[in-house]
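Following this line, the structures themselves.
A short reminder: the numbers here are calculations on the coordinates, not readings from a lab. Predicted, not measured: the structure shown is a model, and the values here were computed from it.
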Structure I
Amino acid sequence: MFKTITPAADWFFVHKGVPESAPPVVWHLAAWGQKENGEVIGLIGAFGPDQVKDGKTPHLVSIPPVPGAYLHRDQLSSGEVSQLKKR
C-alpha cells in the first residue's frame, strides 16, 4: 500500500534489453509511490489489450524487478529517446 502517490512528469525507468544486444527498455513513469516504510518507487501504467479481454481496469504497478536507473527526460541518450517512440 502507498502512503502517497505523486505525478512523475518526464521521468523514466531504463534497463538493458534482453538479450543485451537488444535496445534498452524505457518505461515512462506515471507516478512516484511512497510506501508506508518511506521507500519511494516508480509506478507505471498496467493496461493493454490483454487486460481489456480479462475485464480488468487500468491501474498502476511498480517497475519490473530488474537492475536499471531512474532518469529524467533530459538525461536520456538518443537511443533511449528513440525507444520512447515505440509502443
Structure II
Amino acid sequence: MGRTVPTFREEIEDEMDRWREFRKALRKDDREAFDEMMEACKRYSSAGSQAKASSPFQAMVLSILLGQEKRLSRLEEEIGEIRKLLKGD
C-alpha cells in the first residue's frame, strides 16, 4: 500500500510547480532571483516540516524571509568591516 499523505518536501515541490508559469514570465535576472528564493525554501524544508503552518506557502514565505535576513546580516557585517578599514581602525 502506497503513501497517501504527501511529505512536506513534496508539498513544497507542488507549490513551486504552481508558480512555474510565473517564473517563465520573468526576465532572466528576476528569474535568477526567484530561483534563489526557491532554493531557500528547499534549504529550510526540514524546519518547515516541523512548523504548524496552515499551508506550505506560509512556510515557504518564512523560509525566504529567513534567507533574506541572514543575507542582510552578512552584508551589514561586511559594511561594518569596510567602514573600519576606511577609518583606519
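Suppose you compute Rg and Dmax of the Cα atoms in Å for every structure in I, II: which one lands on 14.0, 39? For Rg and Dmax of the Cα atoms in Å, the value 14.0, 39 is produced by structure I. Of structures I, II, which gives -3000 when helix-only ellipticity at 222 nm (-39500 (n - 2.57) for each DSSP H run of 4 or more, over all residues; to 500) is computed from the coordinates? Derived from I, not from the others.
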